Structure formats: structure tokens, C-alpha cells
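Enquirer: Once you scroll down, you'll see the structures, which are given as C-alpha cells.
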Structure 1
Amino acid sequence: MSVKVSKRLLDRHAVLTGAGGGIGAAVAGSYLREGAFCSVIDLPATASEEVQTLAVQYPGKVKYISANVTNSADIDRLVQEASDAFGPIHVLYNNAAIFDMAPLLESDEAMYDKMFAVNVKGAFFVMQKVLAHMVAHKTRGSVVNMASQAGRRGEALVSHYCATKAAIISYTQSAALAMAPHHIRVNGIAPGVIATPMWKHVDALFAKYENLPLGEKKKQVGLAVPLGYMGDPTDICGAAIFLASDEASYITAQTLNVDGGNVMS
């Protein structure tokens, strides 16, 4: 079954990392509805049901690539396989990330190394290699890096995650300045609390460290949002489309808060 598409990203090639589910899959679907070709990157060897469904809905428009963003050879391969499938890359939605938490005095090197390997090293080198591809092909492209409201402030139990997302905001600014002479825009999105499948894991960790019943933390953070509820993955799609499109042609080096009013800047 085919789906009617809009035209804001018509015939553009978007590479999306960490897009097998949650926010990434929602954004992939929104890009496809706007007319893009999508190379969907995630770690599992086979595509998720969500990605397979998108491939059926948009025949010939979806390429799934299994890759580990912490591995340099995998990054080179995903860029090559994506460009082989759909030609030069116009948009990077740089989303692959992991979450963990622990009290500051209990956090160990293993947690630190793993989180920075994926959330910072992986994100940076995916961005670097896609940007090099864009420069080589003279593509006036757009990069959308996924930060977080956690990158705007520290949290006692979430120090490493906060630091990794603060790094993404900083890299977004530096990369935007470096790429401006090539007319390539680099921006970020800082989501607030979004009801993704990952929140089951997050809620369980908070229950452990804050001695809460399961489900209580998720309820609390939703009620604490000024708009009064947690966001949905689809709430990120509008910003992701906008920043990737020509509508944002004079916007670069910015990280847009999409968080129901949690952070004011």
C-alpha cells in the first residue's frame, strides 16, 4: 500500500541513525511522508517491524542498514551503502544514543565509556563522515543532531547522559561554523520527556534509585511538564522536518527545545 506524500523533502536522501523504533522511526516516517528517500540505520541485524512497515508503505524509498556507530568501519560502510542505494546524502538525522544512570559516587568507568562511545564518539564521527560526503558532493545539506533537555542542565543521577547531550549541543555549534562556508546547516533538537519504549527502562532505574513504585517517575515527570504531559515521538517530527527543509534555510548552529516548556531559552 502506497501513501500520499507531501513535498517539503521531495527526492532528498535522508540518513537516520538509531531509527529502528521510538523517535527515530517516527521521524523516518515523517520524512517519507514529505517525499524523502530514507536510509534507516540501527544496530540489529534485521529491520524492526516498524521499519519493515515503512518499507511496505513506501516501496523503493527505504533502505535498512545494520551498523554500529561506535565502529569506524561500520560508519564508512553505512555512508557507502546509503549513497549506493539513493545517491548523495542531503539530510542526516543523527539520533543513535543510549541511556543509563547511577548515583554519582557509584558510577563506574564501564558506564562512562559505553555512553560516551555511543552518544558522543558515535554521533560525532557519523556527523563528520556524512559531512565529508556532503562536501565532496557539493550538497547543500542539513544535519539534525539529537540532543536532550538533559544537555541543558545537570541531574544528580544522570551525570553521564547529561554530559553526553551537552557535548552534542556544543558539537552542533562547532560543526555549524565549520560547515557554513559549504552552505551546509547543522542544528539540533533537545527533546524533553518523550514516551518512548526506552522509558520503561528509565522508569525502572528511577524506581530503583529513588525508591519509587514502578510507573511513578513516568507519571511525575509528565505532570511536571508545563503543558502537563509527556510528549509522543511524533511531537519531534515537526521540528525534524522543519530543520531538514528549505524552510530553515537561514537557521544554523541552533538547538531547538521541543519539551512542552521544560526549558526556556
Structure 2
Amino acid sequence: MTFDAAGRTRRIYGVDFSGAKDAGRKIWISECVAEGDALFLLNCYPAYDLVPGKFKDRELCLSALCDLIVSSRNSVFGMDFPFSLPEQLMSGKDWYSFVSDFPCEYHSADEFRKAMQAAGGNTELKRLTDVEVKAPFSVYNLWVFKQTYHGICDVVRPLVMAGKVCVLPMQKPLNDKPWLMEICPASTLKSEGLYITYKGRSEKEKKTREHILDEMLCKGITIPEILREEIIHNKDGDALDSFIAAYATFRSVRKLGDIVGNLPDIYLREGYTFF
């Protein structure tokens, strides 16, 4: 099982995140339990399933996601968005102050990206962890900036300010709160030699999603057939990304003691991608 320091089992969630207006359609959540070296997928669903009426609106779905996290005290959530910025762009603040001030500093996702571009000059700066895990993009790249903005502003900040979660490794993992860990599915797939094109409607991409899942089954992972088919037929690959996030969270939690507490201070400001 996956235990916290008090010996309690922690359920594992993988969250493929989105900052789009219809985020409820793009955010997918995989819920798992673990026994020893084995991981069992219990459910995989889009975020709009959390909202009465299944509305896909970003504000409603992110609020529902926060509610899920708060209600899951003995759980760990692997979240697919950056929790911080490159140190050069944090104005000398520690991580908690940066998160606390974030919505006052940047009033919208577009304003956030413009400010980052101005501060970074002609180069899209990356964090140390982005370089190390071979993350595809900078945290304010065109394809990522809305995830970064809404992830920090609408998920991490309200939960941290309310003292409802522990964000690793910037905060210590306490037994009576859910843990949040930054995950990058692309980095996990690269580490497994499985980073091949799998997002798309073609039969080739469908077969690739099938291949990736088959490879995961060889690692002691159990996926019910009905969920396997749902993941394979999700053409955008968001369902698969959420499962990869859960797997990355599972294997990171098992070696957490060797990571948290032994990291240089830069990761406590810039964040750390578990993969």
C-alpha cells in the first residue's frame, strides 16, 4: 500500500490539467489505489463529472476540483501544471509569498504571459527542474501559460491560503492533509522510453495509446477493460495523461523520503517536478 508517516493508506489521483474556458472537458482525473508494487486504476473521468449538471465552465470545474482535493484528506494528487516560476522571475520572494501575491501581481492569464515575456526577454526561461526532467515547454510558453496561471491562481493558492493542503516539496507532507505534487506526463513517458505521438484522431495515434497502456500493464498496473477502452478512445490523450500522472505520483511517493528534505533550496522556490 502507499502509506503516510502515520501508516495510513493514501489514495492516488492523477490530474491532467487545463486552463481553457471549457476546462471541464479537458481536465481528466484518474483515481487509483496501490498495494505493494501494484497500482490499481479505480476510475477515470473528466472534471465536469464533478459538477452538478456536468457544466464544463472553468470556474465551476476548478472549484469542484478544489472541493475534491479538500475532501480527500488521505490522498496525494499529482497535478499536471507548474507550481512556480523560474527564480529570476520571482522578484526575490519565497514560494509562499509568491503564491500569496500571485493574483495581485497578475490579474489575468494574458497579463501573466506578457509580464513573463517582458521579464524574460527574448528567451523563454525554464526552471532547473524543467531542464532536468526535459519538460517540453517553459512555464509561460504559449501552450502552457494558462495552465500555469489558473493552476496557481485558482487551485494552489486558495488551498494553500486556507491551509487545506501540503504542496510538496515547498511544504512538509503532513499526515492529516492531502498532498499536491507537480507532475509532467511527458517527462514520465520520456523516462520510460514511451514519448511518442499519441494525441489525435487517427488510427495510428489510437494504436499508440493502446501500446502505451500495454507497456504500463507490464509494470504491475491493473486497468479494468472498460476504463482501458475509455482511455484509448479519448482522442485528445487527456485521459491517458491523467493516468500517467497517477503512475508518476505512485512511484514518486514510494521514494518520497529520499527526495523531500534532501533537495537544494532552489527547488523550494522554483518547485520540483516528480516523475
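Enquirer: Quick check for you: by distance in nm of label points 7 Å out along Cα→Cβ at positions 99 and 123, which of 1, 2 is greatest?
Expert: 2
Enquirer: Of the structures 1, 2, report the one carrying the highest value of relative contact order in percent (Cα under 8 Å, 6 or more apart).
Expert: Ranking 1, 2 on relative contact order in percent (Cα under 8 Å, 6 or more apart), first place is 2.
Enquirer: With FRET efficiency 1/(1 + (r/R0)^6) of positions 203 and 219 (r between Cβ atoms, R0 = 25 Å, to 0.05) as the yardstick, tell me which of 1, 2 scores highest. Walk me through the numbers before you get to the answer.
Expert: Numbers: 1: 1.00; 2: 0.45.
Largest value of FRET efficiency 1/(1 + (r/R0)^6) of positions 203 and 219 (r between Cβ atoms, R0 = 25 Å, to 0.05): 1.
Each value in this text was obtained by applying a stated rule to the coordinates, not by laboratory testing. Just so it is clear, the structure is predicted and the values come from calculations on it, not from any experiment. Cβ atoms are built from the backbone, for glycine too; each structure is taken alone.
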